[in-house]
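Please treat every number below as a calculation from the coordinates, not as lab data. Predicted model only: the values in this text are computed from it and were never measured. Cβ atoms are built from the backbone, for glycine too; each structure is taken alone.
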Structure I
Amino acid sequence: MIEISLFVEDFGHEEFLTALIERLAAETGSGARIRARSVRGGRGKVLTELGQYIGDVEKGREPMPDLLVVATDANCEGYTSRKKQIERVAATLIQSYPAKLLVAIPDPHVERWMLVDSQAFKAVLGRGCNAPDLKCERERYKHMLLTSMRAAGIVPPLGGMEYARDIVEHLDLQRAGKLDVSLGLAIASLRSGLKSPP
């Protein structure tokens with residue numbers, strides 16, 4: 001059983017990434033025990049709590065997980081910029097255990113990942129969705145997700161991310177990873193880490 005500490009900025013990230021990690025762990029034949037550490041408060045809180053957690057691990061106050069997964073939206077800053085921000089906070093961990101840190105950075109937002117595979121969307125909600133464009137506007141993909149769900153006759157009480165687990169279960173991972181580069185990077189990173197944890 002692979003022990004994973006998960007740092008994400010909100011409920012949507014937690015739902016999507018937990019489901020994705022569990023699916024990939026099952027595919028690789030390894031079980032995963034996921035402990036969500038930060039799931040509210042946005043990117044700033046994720047980075048702050050990540051830094052505190054790494055300090056606690058280094059001082060022996062927290063056990064060292066097999067993997068540490070950190071997810072935050074790119075929010076129009078770009079994948080590379082966000083990855084560097086995370087790596088700066090985790091620099092001491094990376095020096096000692098370079099393969100323990102895995103990042104998942106939806107570019108620009110996690111809601112786009114929900115829309116990238118219309119067939120998975122249809123399998124869960126009964127109607128497909130339009131392929132998402134790739135533009136960076138605040139709230140754009142939240143709006144697209146809600147619009148697509150309403151078109152399927154669903155009024156989601158939590159903004160639509162409560163369907164993330166089901167959509168991830170139906171995703172064609174290879175196709176989805178090609179349609180969204182940031183999702184493809186997350187899938188490849190998680191798959192590799194789960195196959196051979198450090």
Structure II
Amino acid sequence: MTAPHKCNYIVFSNNKSKSDDDDLEIKLLGIKINKNESPTFLGIRFDKHLSFKNQLDYLKQACMKRVNVLKVLSNKSWGLSVKTLNQVYNSLIRSLLEYSSIIYPCFSLTNLSLLGRIQFKCLKIINRKSKFCSNNEIKDTPNYISIQDRFDELNLRYIQKNIMSNNEILIDLINEYWSYSESRDLSKQTLFCKYKNKLRTIKN
């Protein structure tokens with residue numbers, strides 16, 4: 001059943017100034033649909049410029065609360081091993097970051113570095129290292145994988161799985177992407193832009 005009071009809309013635009021199209025008179029079943037500057041769809045928080053700043057702000061706040069939990073559990077009085085703390089990190093924090101992996105290619109380098117800092121902070125706590133120890137030292141710890149590499153792994157696995165299962169929606173999106181990307185410069189980085197060369201290999 002359609003519920004107009006549960007619906008809202010957002011206008012996506014590159015224009016940073018207020019547009020005449022910002023306030024539209026959209027109705028469903030005679031009821032006006034409200035505008036929402038930060039709608040959430042399937043756990044992803046959007047903004048009008050598609051910068052995903054709202055999602056990054058949410059991740060930062062949510063992760064830092066969980067980092068504090070990890071910090072408490074890392075106290076030696078709890079007697080938890082590094083392996084157990086890693087499992088806690090993967091369950092509470094990395095899983096939260098991974099849910100946004102599908103939009104990771106759209107993040108700016110600044111925002112990506114923010115996610116990297118969260119990861120290094122957690123790994124220093126897990127390995128009971130000083131907060132002043134270098135990130136290179138953390139990279140030398142067993143089973144280290146950067147959050148960016150983990151995102152790449154998840155996204156490529158997702159794309160490959162859907163191509164192999166002949167998912168018509170994803171295949172149509174990929175074909176549409178080829179038709180645009182081969183003929184013009186794209187101003188916005190997308191999921192497919194990030195994996196363009198690997199898409200050719202998977203598809204063949």
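Please state which of the structures I, II yields 23.6 when mean count of other Cβ atoms within 10 Å over residues 6-13 is computed from it.
Details: I: 23.6; II: 12.6.
Value 23.6 for mean count of other Cβ atoms within 10 Å over residues 6-13 corresponds to I out of I, II.
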- prompt: Looking at structures I, II, which one was log10 I(q)/I(0) by the Debye sum over Cα atoms at q = 0.10, 0.13, 0.21 Å⁻¹, for residues 78-189 alone calculated from, given that it came out as -0.33, -0.54, -1.10?
  reply: I
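Supply the structure label, taken from I, II, corresponding to distance in nm of label points 7 Å out along Cα→Cβ at positions 14 and 166 with the calculated value 3.9. Show your work: numbers first, answer last.
Details: I: 2.0; II: 3.9.
Of the options listed, only II reproduces it.
Name the one structure among I, II that log10 I(q)/I(0) by the Debye sum over Cα atoms at q = 0.10, 0.12, 0.15 Å⁻¹ of -0.39, -0.56, -0.87 was derived from. Walk me through the intermediate numbers first.
Numbers: I: -0.39, -0.56, -0.87; II: -0.60, -0.82, -1.09.
Considering all the candidates, the number was obtained from I.
State the single structure among I, II that was used to calculate relative contact order in percent (Cα under 8 Å, 6 or more apart), giving 16. Working shown, then result.
Details: I: 26; II: 16.
Computing relative contact order in percent (Cα under 8 Å, 6 or more apart) on every structure in I, II gives 16 only for II.
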task: Identify which of structures I, II gives the largest calculated value of distance in nm of label points 7 Å out along Cα→Cβ at positions 46 and 134.
output: II
